[in-house]
Structure 1
Amino acid sequence: MKGPTNGQINGIEWRISEDRLEVLCRATESYAKGAAPDQFQAALAEAGIKAQMDPSALESLLSEGTTEWVPVARGTPATPPVPPRLEYYVDPFHIVRTGAVSQDGRMDYKHLNLVLNVKKGQELVRRHDGTPGAPGVDVTGEPIEPPAVPTLSIPAGEGIEIVENGYLAVAAADGALTTRGNGIAIMHLYTVSSDVAYKTGNIEFNGTVDVGKSVLSGFSVKSEGDIIVRGMVEAAELEAGGSITIFGGIQGGGRAVLRAKGGITAKFICDATVIAGDGVTVNSQIVNSNVEAGGAVLVAGGGGTIVGGEIRAGEKVSTTFLGSQIGVKTLVQIGLDSDLLRKIQHAEPELATLEARAEDLETLLKRLDKVREQHKNLTPAQEVIRIKAIKEKFLLKGHIETLSKSVQAMREELAKARKGTVEATDTVFGGVTVRIGGDIYPVGHDLRHTTFYYEQGEIRTRTN
């Protein structure tokens, strides 16, 4: 940038903003109100300002003598680029796994499209290039280059072939298309036509597992892909890298544990622990169970009920009835960490203390540098202090970065929780406790058609 970036004209201080897109002005104590706009504009022009002035803003500044920074001229910002995009011909990220709820409240499991079967050579994903942005002009007339077009590649995993110079992904073999992190991969399907019992033993497979009947007590199914159970799950253990879908229900006897990085769908959940990275969808009821979902917990049937146990969801809990007439204790929470607010309140002062110590060390090192400049050297004792300060500063930097990221992540998680809701389309019974983002709402009497939400530092209710 040529020319000065700040100055003073007859008692009016001016400067160019850091992004070079605004000329900011304010009056100083020496300014006498009523200066002529033409004279001021001419002086700015001599300083190299070429942007069009805002006459009303400039006139208001000069007539009123505003002491706060006011923009009086603006450049033209660069137009951001249009980012590249991926077009999915077969999209495993948006599979509808919950079926359809009929008018009588029953779940139709006949048309679920659970497995995305693909053939060798089938086109899966195409990459489209982005479009460059347009340059802008700063207040001195200099060009502002737009951000570069971001790069994007097809996130291909096992069984995926990239062709057409990186623009197209095709299936390298027959199989089931699924997700692996943010990417896609081809997996084979393992089918069990009977119960998972002594005949089959425990099952551990790196693809999708389809169980034709039930998973009996004491057995386990572990899959890096999805798990489909067309019968019941008893007191068993299921673990999936993808989603879990149970056509029947979960009768856990207090010992069933189901974990999925994706979603979990079942007809009902009773006396079980269910943990899902995405949502949990149930057709009829959740009874005396511990359910944790990164997304929403939905009891979709017309008479859907959540009673007893603890339900934790990252986004939303929705049911028809919440709790029971006899006041069974039921906890429903938005946000997966019950202790999140306390952790933030503990970590923030610790972070402030570390940052203050880092500033003290920086001040000490600057003083020692000045001493060395003046005397050409430091005494042995001063050199020892300097080395210790450098080492401590280095260690503090790592601690501060780690703790700062942790605090930021917790703040974001708390903010997300406070956007969530708990809703019962019919009745919330006394004995239910609702927790949103660290705040608690104990329900003392029955409420009808109620949604709980967080606003202005407290949990509130509204009619749904």
Structure 2
Amino acid sequence: MLFGGVKNNKKLIKSIFLNILLKPCLVLVSFFYTPLVLSFLGVEKYGVWVTMLSVLNWLTIFDFGIGGGFRNLLGKSLVKNDKKEINSISSTAYITLLSSVSILCVILLIFSYFINWNSVFNTDVVIKPAVFIILIFLCLNFVFGLTNSILYANQKSEIVPIINFVVQIFNLFGVFLFKKIISEENRTISQMALLYSSSGIVVNLFVVSYIWKRYKEYIPSFNSFDKRYINSIFNYGVKLFFLQICGILLFMTDSIIITHLYSPEQVTPYAITRNLFSIVNSLFVALLVPFWSKYTIENEKKNYVWIKKSINVQLVLLGCGIIGLIILYHIFIPLTKIWLKKELDFPPYLILTMAILIGTEMFTGVFSIFLNGVSYINGQLSISIIGAILNVPLSIIFAKYLGFGVTGVCFATVCCQMLGVIFLPVFTIKFLKQNMKMCKN
């Protein structure tokens, strides 16, 4: 039977099933949302908006790894079912993050006030108010984001896409309403920023209230704060934090590079291509996400035979994802015409290169989910640092000096991603062999 006995994996099977079931709903909303925002803002403003989000989303990792460290530490505590310890861990995580984010928010607002954002994004569009709006709401969402760690640790990952779905529905109807009541000449990126940010806060407030009401042990308390857990949370969390920074430099700098080498308009076809191919990746990730915390639990139980079988099954299912990418590659142009209700000029070989990039992300995802779950970070961090350092200069060389254009930026990311394709399976095999050998001894 898949992944072993049903009784032992009931939560996992439920999470996988609901994650995969819910993902098409998210994809469907995104399918309508992207062209709606494009028509609301226009090509140039949309390019600026996408680039701005990619840059500001860099800041989503500035919980300093507390979310990831909290998730893994909580997962280990849940094996013991010690509610007092769970409350101490939860209180320590919330209070530590709230203190850190409060300081960070003040620093970011002061820093951003003096930045010439129009120069950063190579545009004359007014964007500073939008940056301030997103920064403030982003810092608030850092604290609310710990509820996701609680859900993941409890193997209730299927609730996270439900939350995202509700947020996207708010955004979809918000943009639709804005388009009806705001004339074309008065439409601004600040309006999009306010809608985008506030919808997340409203939904997250409801989720936090629900979780704290139902699970009292997760309500933070100053009396339950225990500084002993700070090191446990940060030991793994800080490493994950730097790993996330490297991931951002590898995957999220492309838009800003394209903006500076060319123009915000050139970001639009790149972003559309990535968004469409990412649908296949998101469906595959829906399968992988529940395994992170399950790996944490099974690693505590020394159940390495189960872990090995699970990874093998995921690699078989990866084949279905690759077939999906191949099909999407062949129908991409006619599909985008129907989807966007307009024809965009896609650079030569960008579609093929993006399909390859997403394929490598799916492959490495199988192993990174496992390695994150068992807190095996050092090896990942080493290759991620190398990839992050190489990405920007390679992008400039391929795009500008070798004449590959926008496709060259994407191709540079593929080259850097190959480090993970080679080494992550090696790290996984090494970890399993060592621990299985220790269990036998």
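Ranked on FRET efficiency 1/(1 + (r/R0)^6) of positions 123 and 163 (r between Cβ atoms, R0 = 30 Å, to 0.05), which label among 1, 2 comes first with the largest value? Provide the component values of the computation, followed by the final result.
Working: 1: 1.00; 2: 0.40.
Across 1, 2, FRET efficiency 1/(1 + (r/R0)^6) of positions 123 and 163 (r between Cβ atoms, R0 = 30 Å, to 0.05) peaks for 1.
Hey, log10 I(q)/I(0) by the Debye sum over Cα atoms at q = 0.08, 0.10, 0.12 Å⁻¹ derived from one of 1, 2 reads -0.46, -0.75, -1.11; which structure?
This figure was derived from 2.
So helix-only ellipticity at 222 nm (-39500 (n - 2.57) for each DSSP H run of 4 or more, over all residues; to 500), computed for just one structure, reads -7000; which one of 1, 2 is that? Mind showing how you got there, number by number?
Working: 1: -7000; 2: -28000.
Comparing all candidates, it corresponds to 1.
A value of 14.1, 40 was derived for Rg and Dmax of the Cα atoms in Å, for residues 195-234 alone; which structure in 1, 2 was it taken from?
Going through each structure in turn, the value belongs to 2.
Rg and Dmax of the Cα atoms in Å, for residues 243-370 alone computed as 17.4, 55: which structure among 1, 2? Could the numbers behind the result be given before it?
Numbers: 1: 22.1, 77; 2: 17.4, 55.
Only one of 1, 2 returns 17.4, 55 for Rg and Dmax of the Cα atoms in Å, for residues 243-370 alone, namely 2.
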Candidates 1, 2; FRET efficiency 1/(1 + (r/R0)^6) of positions 91 and 139 (r between Cβ atoms, R0 = 41 Å, to 0.05) computed = 1.00; producing structure is 2
When distance in nm of label points 7 Å out along Cα→Cβ at positions 27 and 331 is calculated for structures 1, 2, the one with the largest value is 1
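Given a value of 24 for relative contact order in percent (Cα under 8 Å, 6 or more apart), point me to the structure among 1, 2 it was derived from.
Details: 1: 7; 2: 24.
Corresponding structure: 2.
None of the figures in this text is laboratory data; all of them are computed from the coordinates on show. In this text, all values refer to a predicted model and were calculated from it rather than measured experimentally. Cβ atoms are built from the backbone, for glycine too; each structure is taken alone.
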